[in-house]
Structure I
Amino acid sequence: MSLLKREAIKAVSSLWLATLAGAGLAFITQAILARLLLPEAYGVFSSSLSFVMLFVPLAGFGVAQFWLKAFGQEGWAARRWLSGSMRFISYSTGLVFCGLIAWAMVGPHNQLTTLVLCLLAFHVLAQVILELVSSRLQLEERFLSLAMWQLFPHLSRFLLVAALALFLSKNVNVVLGSLMYAAVAVLMIPVGYYMLKPMFNRTFCLVGHENYTNVFNGERKNWKTVINLSWPFGLAAFAHLIYYQSDIVLLKYLDSDTSAGIYNIAFLVISAIYLLPGVIYQKYFLPKIHRWSIQEPARVRELFEQGNIAMLFLGLIFLIGIWITADWMVSILFGDHYAQAAFILKILSFSVPFMFVAFSSGAVLVTQNNMKLKVKLMILVALLNISLNLVLIPLYGMVGAATATIISNALLALLYFITAKRLVIKN
């Protein structure tokens, strides 16, 4: 397999450009809020949003990712999982939403943080819908539609926040900003419902399998059976967010809202960079990897070997680029209030090559029955990250959080690479 096939480049390019546009809009939206709010108020918003995002994987609990595996391996017969999946998602999402509201009410928060958390809890609904529809579009290999769908919430939030800045710039506060995020979340529910309907009425086009036949390989599966197979994906996503962005939440509770706000600026830049390997492996190659693991295993090995080299090279390029541009980029985009974020960004840049390799090596660990092992590795790294943060943040603040991130990402990349090479590629 050649990774430079014209069709692959076209699909990845469209996904990357649209995802980059979405990231740019999200970036600008956050920059507008950061400029309108002081670091302390922005810290309340960013840490609350990060806290809510930590629990998004527990709402969907891996169902969207499980759909990719089930349809990739079973073809049309995987429709037997749909009704049970939707029932389970309604239970899990409702439980997470109510849990977030309860924590906002009883946690160690002032009135402002409580209100912001309650509003941002609606963001969970938007993310669950976003992931489910994305899985449908990935299965159909409608990559341009996928890119547009993922752009939609970012564009909506940008327009609402930009309108606030234009018409109410002197009166904008963190509550209004949070309200805009909640409004977009509510809007996505009916839109997502409309886009998911084809999966249930047989009008969606599953790529890589024969045309639909009204035959199921076994009975329809209930929601309890769905849990047994989807939980590794949900737990993996939860563990990923723990070592990926729990730093911001812990900075709020162990240091200050101001530190959380400044650190989040650096985190936004790093997150935008990680979109490149994310698009390549999680959006474009993931459905194919599930299919290849059954039909053409040799392609998985070739993807692993070529991908690791390419990702390491790209990661080093981004590391150098961050060191060259960090100071003036933070100053221009976010203002002098956040000047400290440039130094934190330079520290975090050392984790970029590790994470790029982790995306590549980790992608092949979702195949066959290796997902549970991948989850164990992620939980190990997540526990290490939390432990390091609990020790380093009280001593070194933002620098301690950044150091914990680098160590965690380096270990993750090493574990993924060794495990994938030993278990998946050699077999």
Structure II
Amino acid sequence: MAFNTALSGLHAASADLQTTGNNIANVNTIGFKKSRAEFADVYATSFFGSGTTTIGSGVRVTEIAQMFTQGNLEYTENVLDIAISGRGFFSLSDSPDTEPTAFTRNGAFQLDKDGYIVTDQGQYLFGWRKDFSQGALQVETNKGDPKASTDVNMNLNLDAAGTAPAVATFDPADPATYNKATSVTVYDSLGNPHSLTSYFVAKNPTTPNQWDVYQYLDGQPLDPAKNPVTLEFNTNGVLVSVDGNAGATKVSYAPHPITGADDLTITYDYAESTQFNTQFSVNALTQNGYPAGDFTGLEISDAGVLFARFSNGNAERLGQVALARFQNEQGLIKLGDTQWAESSVSGEKLLGAPGESNLGTVQSGALEASTVDLSEQLVRLIVAQQSYQANAESISTEDTIIQTLLNIR
């Protein structure tokens, strides 16, 4: 019986040594989670139960438990290196349109020839695509589409001391017929740039606190029917009406024909404009159009949203990484390559966006290091080795006792 007890101790110590050795071997493996051998004592039982003087029958390995603790983040310069901070796993599928079958904390991804985000084994990163359908995430590096300008926001100050020009008839080619001018570049539906110039003509002293605004696109009136539009301010320098509409701050111009492109329809917003007794100044002049752009890079937010950046300053949403969680992570099946599969013990996967549903966030340009503490594992290795030696000594001692008994005459 003592042989069996010591032998069970050898098996347990051997399992502990193997587990600790595997941890040490993976001290530099990205996304690796350390394990530990867990044991329980063994007692013989009968129909009548165990007595108070029952001697144990040894030890058994109950489980090689996985420790799903958070690893340190190691920062890289690769945007497709993604680390999870908190709970969750990356979901991996074997083809672009199938459900994920493997789950990992190793976020070292790359692009394949078709622009899909994949592991070094060619598995696809699963998430929500640009159209919000589920599937493999793909980075499209085509040119960014242009956007025609529709809104211009102007924040400027018109000098309250300004007076009407000496030459009454406005002529954009003659600076003597207007007080000030400013320009902004707008874009048509093809992304072609056009110069939109605003000319300001004071009506003071004939009509104090009023200014006529002429809008010219590439040297031609933007809208002849609204050329000019009158801005009116109160005695505090606050804009009170636009084109005779009290309380209005915006004016919409009729579609302007553009050769080879869609008509350009512009709305001006003067909400932030003032008339104070200071020099003319343009504090802000913005518009919402942009030309076609070349792909310049990829960005991934903490919420796992993928954005393509283009040379025109535009950003396009490409999709979002999906994280998976399980009711019982200890029940996951090890697949190797720091990957796991769900089982009946772990429960079914629950997909969610990073930062939601008790899931962690993601960090682009970082990888999660192994959770193995080398110092701790070396100590465990020594303890397991001593346990193995002690059980081996028990067998040797039992053998000596038996030999002694056999030698009795």
Review point. Of structures I, II, which gives -5000 when helix-only ellipticity at 222 nm (-39500 (n - 2.57) for each DSSP H run of 4 or more, over all residues; to 500) is computed from the coordinates?
Key: II
Practice item. Name the one structure among I, II that semi-axes √(5λ) of the Cα gyration tensor in Å of 79, 21, 17 was derived from. Key: II
Review point. Thinking only about mean count of other Cβ atoms within 10 Å over residues 238-245, which of I, II has the largest value?
Key: I
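Every number here is computed from the coordinates shown, using simple stated rules; none is lab data. These figures come from a predicted structure and were not determined experimentally. Cβ atoms are built from the backbone, for glycine too; each structure is taken alone.
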